[in-house]
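The data blocks that follow each hold one structure.
Coordinate-derived values only; no laboratory data. Here the structure is a predicted model, which is why all the values come from computation and not from measurement. Cβ atoms are built from the backbone, for glycine too; each structure is taken alone.
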Structure 1
Amino acid sequence: MTRVSRYRSARAKLAAGWRDRALSLKAVAFGLVGVVNTVVDYGVFLFARAEFDQSPAALATFTQLSSACGCGDAAVVSLIAANTLSWLVAVTGSYIMNSSITFAAESGRELRWRAYFAFVASGVAGWLANTAALLVAAEVLLLPVWLAKALAILASFIVNFSLSHFVVFRVRPGAENKARNDA
C-alpha cells in the first residue's frame, strides 16, 4: 500500500469516526472529565508555583538546575516543575475517571497498572504539548501566566483525547462487538 493510499485510508477512517455519534459522546465525556482535571491541574499548578516561588530551597535548586542545563533562569525551571507536578496529579485522576466513565466499555471499568502506565506514557505527549504551549505563551508571547496555562491546557486536551481514543482505549480486535453491546 502506498503512502498516499494509507493516508487517504486513515483520513477516511478518522472522518467516519468523528461523524460517529459514539465518538462524539466520548469526546463530550472526555471534555467533562477534563473540566474536573483542569480545575485540579490549574489549582495544583498555582499552589505549587506560589510555594516554589516562596521557598528559598526550591529557588536555590531551580537556580542550580537552570545553570547546569543552560535552559533559562530559575523562573522557567519553576514553571516547568509546577507544571509537571500538576500534570502528574491530574493525569492520575484523568485515568481513573476516563477508565470508569468515558472509556468504560473498552476498559471494563477496571483499573489496571499496565493501562495506567500506557495512559501516562501517552499523556507525556499531552504534557509536552502543554509545557511547550505554556512556555511559548508565557515567555515568547509574554501573556500572563494564568492565560498561558489556560492555552496550554487546551493544547493538551486535543493531544490527550486523540491518543486516548485512538491508542490507549482503542477497541481491540475481537472486542469490538462486546464494546458495542456494553455501550
Structure 2
Amino acid sequence: MNASVAERPLTPLEVNEARTPPSVVAAIIAVSALASAGLFWLVYYHPPSDVTGTHLLFLPALNALLNGLSAVALCFGLAFIRGANIPAHRAAMFTAFVFSTLFLVSYVTNHALHGDMKFHGVGGVRPFYFTLLISHIGLSMIALPLILVTFFLSLTGRFPIHKKVARWTFPIWLYVSVTGVIVYGMLAAYR
C-alpha cells in the first residue's frame, strides 16, 4: 500500500514546492502594512470631508453590523470544520471574508467623511473602553496579514499549514470582529 504524503517524509522537491514563495509573503506583508499605515493616516491626520456631519450617518451602525455578521460567519465556519463539512466551512469563511471586506470599505468611507469619533464616557468606563479599543486596533493590524495568509494557504491546497495558521487567525479575527461591535456600542451609548 502506498504511503500518502502526510504519512511519509517529504522529498526535497516536495518540500520546495510546498513552501510559500517569498514574494507572496512579502506582498501580503506589504499590503497589510500599507493598509494599516493608510488607516492610521486616515483616522488621525486626514481632515473629515463632511464637516457638517450630515452625509451617510448610518455608516458606523453598518460597520458594527458587518463586524457582527463576520463574527457569526466565523462561528459557523468553525462549527462546519469541526463537523468535517468542508464545503460549508469554505462558504462560511468566504462569507466572513466578504463581510470583513465590506466593513473595511465602509470604515474607510466613514472615517474619510466624518473623521475619528471621540469617546465621551467618564469614570471607570474610560480605561475599559480604551483598553478594548487599543487591543482591537493592535489585533486588527495582526489579523489582516493572518487572514490573507490563511486564505492563500487554503486556496493553494496547503491544508496542513492552513490548519496550523488558522488556529491563530480564527481567535484574533473573531476578537477583532466582536470588539468592533462593542466599541461601536460604547461610542453610541456615550454620545
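Of the structures labelled 1, 2, one was used to calculate Kirkwood radius over Cα pairs in Å, giving 18.6. Name it.
Value 18.6 for Kirkwood radius over Cα pairs in Å corresponds to 2 out of 1, 2.
Check the numbers for mean count of other Cβ atoms within 10 Å over residues 37-44 across 1, 2 and tell me which is largest. Don't skip to the answer; put the middle values down first.
Details: 1: 18.1; 2: 13.5.
Structure 1 comes out on top.
Between 1, 2, which one scores greatest on relative contact order in percent (Cα under 8 Å, 6 or more apart)?
Comparing 1, 2, the top value of relative contact order in percent (Cα under 8 Å, 6 or more apart) belongs to 2.
With distance in nm of label points 7 Å out along Cα→Cβ at positions 45 and 61 coming out at 2.1, pick the structure among 1, 2 it was computed from.
Computed on structure 1.
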